[in-house]
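What follows are several structures.
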Structure 1
Amino acid sequence: MKTREKILLCSLDLFNERGERNVTTNHISAELAISPGNLYYHFRNKSDIIYELFQQYEQLVGYYLTTPEDRPLTVADMRGYLESVFDGLWSYRFLHRDLEHLLENDARLRQDYREFTGRCLDAINRIFEGLAEGGVIQSQPEELRQAMSLNVWLVVTNWMAFLKTAQGNNRQVEITKRQLKQGIYQVLTLEVPYLMPAYRGEVLALREQYRPELPLTMMEPAPA
């Protein structure tokens, strides 16, 4: 593996484990046992590393959201899309854990993320079209389908932030992959009103597999 690839992999691991703000280029070079100068030969600064990792994530999600052109979509496809997207979210979780901060600090990333969001919304819209063609959900007017796509995107990209706030002030508690994937329950809940009767039971059973176990802090009464 080339040094550039090692830097990206190591940075991704450290950003995910410690949080991007807590990792410097010196931490990365020390973890790899290379000199800072060697790292700077490949990347000018940490922002360049983050930007390239985002490009990897962007390509991954684009691949995950591709729809087949030769057939309608099924419930199995629905599950596959959600599992894949949340797997990608987990693999690059540092991006959505502190997204606002990252976008504020890099104009390139801010512009690319805006365009990435537009492409994802279009892709989700096409997925809903495919599910309607497959008889899984009701066919909807374009305006409603776009609104549904936006709601799904908001749940996917903000579920991690919800989990963070649900933990209260306990910074020692880490979000697990299982907790993250429980966001699939919320996405499927958005689709329940539009399910066709023949698939309602199957999708509801699928949804139950991801039912969230809310942290205790969400169930405790607020102090008087």
Structure 2
Amino acid sequence: MASTRRPRPATARPAATTDAKSRFDADYYRRFYGDPKTRVVNAAAVARLAGFVAGYLRYLDVPVRSILDIGCGLGHWRTAARRLWPRARYHGVEYSEHLCARFGWTQGSVVDFAPERLRPDGQFDLIVCQGVLQYLEAEAARQALANLGRWCRGALYLEALTTRDWRENCDRGRTDGQVHLRSGAWYRTALRRDFVAAGGGVFLPRRGGVTLFELEST
């Protein structure tokens, strides 16, 4: 889940919760996505973000014909994709039983989903994984990143709340703190095997053949 960019004074580290199936219910999405006073992100913010990603991938000459939104939530990326990539096939996968029943998403987790359920080759031009990995314990998060490396053939947009983000960058009144916080270095190290960081949360698979100039990569 994306975190609103508003610095807050440092407080104690949040505690993670393990009761995931009951956690991501109607009340959770009403608080963090529905109520304007407490929601962490809205469709307009995702539209701006998706516009940036689309523009950057056009610049890098990365075609987008298939999209996997793993942890798709309310479907804001689907709305943006219809405008930005009208010919691309969008696939929304969501862990929450509540949202799958409401929107008809394919139910699954980034940890153990079988992408062949959606595409015969199990690969996608663009994968979006926004605000998911902080809900996973370390071993599950490593498995998720390995999966993303196998599934991605064009580009990955990844967002995960880090220890520094919680301490310095996010609005804690709107951001869910009941997560597993890890350093940005932890994620970069885990991503390095399969991806090159292109900046702005965009990662390119090493096998993809896209050339980045030195100052374009991070």
Structure 3
Amino acid sequence: MSADMSILNLFLEASIVVQIVMIGLLLLSVISWAMIIDRSRALTSAVTAGNKFEERFWSGIDLSKLYNDLTSRQTQPNGMELLFLAGYREFARLRKQTGTSAQAVMDGTYRAMRVAFSREIDKAEVNLSFLATVGSTTPYVGLFGTVWGIMNSFIALGSVKQATLAMVAPGIAEALIATAMGLFAAIPAVIAYNRFTHRVQRIETQYENFVEEFSGILHRKAHSQSNGQ
């Protein structure tokens, strides 16, 4: 490609509307990649931490010791650890109250874990809606820039007696760059959104299974204490 037909040259010679479209698409692409990297790290960390915690939880460790270890350590608990902390804290609090039935203890415990569950899923889904928006709208934004650029090229041809390919080619080329940039922003966002949505669904299933299994353990403890009284 000659110097006159380079991408930078075409951008500089484009109309102000097409330039704004290109700059906007470039910014959206950069922001999308930043969010993709951030979500990838966060979801990978959530899966790794969840697997590690489940391994320790099912190792036979005493629940009170596990609770004390998590609350006393310096690093902030997250993910499945927060589900456990919310459930066990509420379970211990309600169990100390005199006159509270086993069913009431379990109802409060389950509600506490569901609230923590909802918060953790909301954290996992952060920025996914932005990626979906970028993936669905940027091709049309790029198409708008293309249509605008081609329209200007044909309007310019109207004032020329003899049109040649050399006259119209730069205008069409700069317009098509907008479409290419729209696809460049959209394709990674769509792929990332679909992949992250699937990973969030797997995390959600893992958390739901843990809530149900942990509720079963606490249910047996609550009823054994109630029967003991």
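Name the one structure among 1, 2, 3 that distance in nm of label points 7 Å out along Cα→Cβ at positions 92 and 132 of 3.9 was derived from.
Working through the options, I get structure 3.
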Comparison of 1, 2, 3 by relative contact order in percent (Cα under 8 Å, 6 or more apart) - largest value held by: 3
Answer label among 1, 2, 3 for the case where helix-only ellipticity at 222 nm (-39500 (n - 2.57) for each DSSP H run of 4 or more, over all residues; to 500), calculated from the coordinates, equals -30000: 3
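Values quoted throughout were computed directly from the atomic coordinates according to the rules given, and no laboratory measurement underlies them. This one's a predicted model, so the numbers in the text were calculated from it and none came from an experiment. Cβ atoms are built from the backbone, for glycine too; each structure is taken alone.
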